[in-house]
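Just so it is clear, none of the values below were taken in a lab; they were calculated from the coordinates. None of the values given here were measured: they were computed from a predicted structure. Cβ atoms are built from the backbone, for glycine too; each structure is taken alone.
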Structure P
């Protein structure tokens, strides 16, 4: 990871709640053990922006670049690929206070996706998430995330995140989530397609 990238992350506008990094810490400690969490924090320190996971406050705001750095440090420290980053995203809603609160009140995929923008604002100070299209009969939903040009690693993470949210509210044999448009691939915004059978 270059110093130029680190400086770019430090200069990103926007904030993320502490819970977003707490779920990274939960994933690492549950999957790889408590020693791995120490290694992850050390990796963020080596990168020039230490994430003190033990002292992060769930509802405090932190620089969005620090949130991205947490994912990039995990990739580098443990040799994670896209599959594992997506798995981290899939893991997060189970351990996020904000997401579990949302899911407690909304029992259908329509309700969850229609309320998604309000819950997005509880996690991130930038970007707008909208449920662009939901077709229960054809069994798909499209989410659009606009004005969120942060880093491609988070796109992979969100695929897993939106998949888990769908898995928690739908009883289906198979649910998939994929990013079909991306700002980092000349798209006008990020678009995520969730399908089920």
Structure Q
């Protein structure tokens, strides 16, 4: 599904990523490991097409992503450190303005319940706790049919029950032949799927 070849990136003339190569197949989860400052977040941003590498190539379904960037980005979900929603709107309002398909809007309450957010659908996002904001961000996973998920520390600020729900969501996505690339400082709680790793030095 995704192939990375000889990827290099310098930040303010300081080498950050050097000749990174790997591939991710349908049904696979790839865990990016590395100490703080190793370039994990930058690599996810490169994979999302938000920035361009200084060297190397990223192919999605055998085509360079920057030759089909708009189409490629419609086939992925990227969840970074920032929540990605308008704090002055409610949870429901945020998703009603971003969901174009009526069928997705119809499933919204089911996804709220799955992440323990039923009572918070009409709450302003500015009033949510850090953990609640993280769960609201993760709603995008269940509401999207994108094949590729790019997740930066998705378990951060989640309680144990929410982590278990996230793992179930990831397992279902992999069963549907989707792919996941993620970073995490936490261990995986007894996953039901194999985990492939790339270590960034």
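Taking distance in nm of label points 7 Å out along Cα→Cβ at positions 19 and 131 as the criterion, the top-ranked structure out of P, Q is Q, with the highest value.
One of P, Q was used to compute P(r) over Cα pairs in 10 Å bins from 0, in percent, and the answer was 8, 34, 36, 19, 3. Which one was it? This figure was derived from Q.
Thinking of P, Q, which structure, once relative contact order in percent (Cα under 8 Å, 6 or more apart) is computed, gives back 31? It traces back to Q. A value of -16500 for helix-only ellipticity at 222 nm (-39500 (n - 2.57) for each DSSP H run of 4 or more, over all residues; to 500), calculated from one of P, Q, originates in structure P.
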